[in-house]
Structure 1
Amino acid sequence: MPPSPARTTTLIDNLFSVRSLINSATSKASLSKQPRLVAVSKLKPASDILALHESSAAHMHFGENYLQELQEKARLLPKSIKWHFIGGLQSNKALSLARDTRALWAVESVDSEKKASLLDKGWGQRKPEMGGEEKLRVFVQVNTSGEESKSGVDPNGEAVGLCRFILDQCPRLRLQGLMTIGAIARSKATTPDNENEDFICLREARDRVVAELGLEGAQLELSMGMSSDFEGAVAMGSNEIRVGTTIFGGRPPKSP
């Protein structure tokens with residue numbers, strides 16, 4: 001499974017370039033802490049992930065969109081990797097995701113009480129050798145653009161309601177924050193000086209949840225920003241960004 005030296009060098013250079021841009025954006029925004037960088041490795045070989053995890057880059061957080069692919073990679077790769085599931089979550093797969101995925105660190109696409117309950121149940125059935133902490137981190141996915149093609153809860157009452165349900169009814173889950181995948185057009189137009197409406201909406205949704213549920217603002221993270229707009233997301237206070245193609249290059253089409 002070892003990657004070629006040339007591929008390893010390319011991946012490390014790309015990752016360091018992204019980290020440098022994050023550092024710059026964090027400094028310009030006068031933020032005290034850099035956001036977490038999730039390297040989105042979907043449809044990329046396990047060797048690419050290993051190249052970034054076990055080299056001088058020592059990268060820890062990787063994101064996958066498809067359950068089967070995530071579980072296969074997690075079985076092959078070191079348990080020290082922190083896996084994020086960031087794809088559309090189907091109810092019939094939520095139990096297995098929580099129960100059977102080795103070294104699962106977070107699920108970022110929770111958009112219903114049913115899925116939250118199944119994740120909670122699955123985490124309770126998890127065997128110790130699968131790794132993981134006492135509680136599974138989850139992000140509530142918010143549809144900030146209002147597009148029918150996008151998953152996620154409404155940024156107003158639905159977001160508050162689902163967060164309340166997780167806090168009150170899911171003892172094995174840790175509400176980590178809110179996540180969005182915004183409109184493509186807004187993403188492409190985003191710059192550090194041109195604020196993305198989806199990011200504004202997510203930030204306002206987080207503030208609403210914090211106020212209505214009596215939480216501390218620092219308790220809830222914002223997961224927003226991808227390859228085309230992460231610098232703008234950092235400028236708006238994102239705690240986590242998800243970058244794929246800028247690190248790994250273009251992806252092949254997913255097999256049927």
Structure 2
Amino acid sequence: MDTIAFIGGGNMAAAIIGGLIRSGRAPASILVVDPGDAQREKLKADFGVRVLGAADATLEEASLVVWAVKPQYFQAAALPCAAHVGRALHLSVMAGIRSDAIATAVRTQRVVRSMPNTPALIGQGISGLFGREGVTEAERKTVEAVLAPTGQVTWVAREEDLDAVTALSGSGPAYVFYFVEAMMQAATDMGLTAAQGKQLALATFTGAASLAAASEDPPDVLRERVTSKGGTTFAALTSLESDGVKAAFVKALKAAQHRARELGDEFGRA
């Protein structure tokens with residue numbers, strides 16, 4: 001079985017590694033390079049994978065290298081790896097580092113950039129993917145198979161579209177948590193307990209999202225079916241519209257997209 005090497009062993013790397021092992025991959029076929037003693041020991045104890053404190057020629061075994069370091073550490077991490085990974089396919093789960101920078105650092109055009117999100121930790125994430133021209137269709141399938149245990153994937157045609165993916169799904173879990181917080185606050189203001197507010201809010205988000213995913217109707221139609229003229233939902237939505245919530249939310253996502261582009265300019269150029 002070919003070796004998959006992870007450069008960086010943080011939460012996202014651990015999510016992918018856990019998914020691979022649950023899917024039947026042998027722990028001995030996974031190699032993690034991480035300078036943190038505690039992190040290496042945890043990965044070894046949790047998954048039985050091989051670990052290294054620093055890059056060496058062992059990386060030459062890897063047919064796939066997954067880059068999972070913090071973006072500000074990428075260049076330093078890539079330097080000792082470059083001599084050993086030029087023949088591998090490369091998958092980045094780093095925010096902000098553009099594929100040009102990765103291709104230059106690792107001396108190959110076979111680079112796929114991804115933007116995952118934190119529900120990947122429980123197998124319910126979604127990753128936006130962009131593949132450079134050097135990536136074959138078979139290699140795209142390899143990347144999809146590696147990420148499949150973490151959730152869904154969607155490919156974008158232009159790398160700059162990953163900034164929009166970052167704004168929507170990459171940062172998206174925080175928006176959901178933000179609205180859950182607001183619903184919990186409203187629950188306590190109206191006399192319910194915080195626990196009841198949390199249960200009601202989370203069940204509502206989960207159920208509504210599942211209904212929207214299962215339905216052939218678009219969200220606006222589903223919303224209209226819940227909204228009776230003059231009823232409680234109508235009162236709430238009218239209040240939201242009068243406060244400009246939808247426009248403010250769209251503006252917020254565009255701000256996230258803009259910041260993603262700025263981070264790419266700061267950290268991700270070749």
Structure 3
Amino acid sequence: MSRIAATFAALKADQRKALIPYICAGDPFPDATVEIMKALADGGADVIELGVPFSDPMADGPVIQKAAERALSHGIGLTQVLDYVRAFRQTHATPVVLMGYANPVERYDQKHGADAFVQHAADAGVDGVLIVDYPPEECGAFAAKLATHGLDLIFLLAPTSTGARMKQVGEIATGYVYYVSLKGVTGAGNLDTDAVAAAVPRIRQHVKVPVGVGFGIRDAQTAQAVGRVSDGVVIGSRLIQILEAQTRDNAASAAGQFMIEIRTALDKL
């Protein structure tokens with residue numbers, strides 16, 4: 001059983017919901033990323049999604065795009081992202097999922113050798129990978145390589161996903177699936193919790209792994225609403241907005257405090 005699967009199993013046994021924050025590696029302060037990750041874990045995060053900066057993040061809205069631009073301007077790439085995970089893993093066991101796009105992964109393998117990304121990610125302590133532009137029908141070999149190293153392959157599902165697409169994802173996904181609750185990019189629109197409540201049971205007809213829901217969750221109230229009908233909540237844009245408003249010395253504590261607020265709200269369910 002992977003560390004992600006074990007985490008969700010323990011949460012289910014305790015009748016609790018997963019809290020899954022997203023941050024972009026290297027943003028807003030490259031030397032603060034590991035401190036922020038630790039603060040997220042200490043504040044109650046169950047899984048941390050660590051964004052790999054990329055110059056063309058097509059699924060992301062302005063907030064996360066700007067975070068990626070800031071990180072890239074500091075010279076943060078996949079090598080540095082793996083270094084962050086390795087440093088975090090020295091003190092914390094909280095699962096880490098790398099979230100990003102195909103280009104950095106493929107460039108990494110071109111530079112370091114075939115399958116280097118999977119091997120090096122496993123060595124660093126990564127637990128799962130979510131590659132936005134890797135569709136399930138093209139991921140069989142990649143999924144097998146990840147599984148060999150004990151890494152989960154996580155997929156996005158959306159309001160536009162058909163039953164056939166959910167079935168495809170259900171046949172290959174491990175760890176959890178990430179349901180994008182809104183049409184559009186990250187940080188866009190208003191969350192329709194009734195629509196989420198209707199969508200999650202449809203997903204569960206095709207997918208055996210837990211269902212986390214993200215996009216549009218900004219506070220304790222929306223986290224609770226989503227937590228009532230899902231296995232976990234994913235928070236990205238709002239957390240990045242909080243971080244970008246901080247000084248270097250305050251960033252980690254602000255992130256940790258936000259996690260405590262959301263964790264407290266989820267644990268009231």
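Each reported figure results from applying straightforward, stated rules to the coordinates on display, with no laboratory input. None of these values were measured; they are calculated from a predicted model. Cβ atoms are built from the backbone, for glycine too; each structure is taken alone.
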For 1.2 (distance in nm of label points 7 Å out along Cα→Cβ at positions 64 and 96, calculated) the corresponding structure among 1, 2, 3: 1
Parent structure of the calculated result 3.0, given that distance in nm of label points 7 Å out along Cα→Cβ at positions 152 and 232 is the read-out and 1, 2, 3 the choices: 2
Highest-scoring label, criterion being mean count of other Cβ atoms within 10 Å over residues 48-55, among 1, 2, 3: 3
Source structure (of 1, 2, 3) for relative contact order in percent (Cα under 8 Å, 6 or more apart), computed value 24: 3
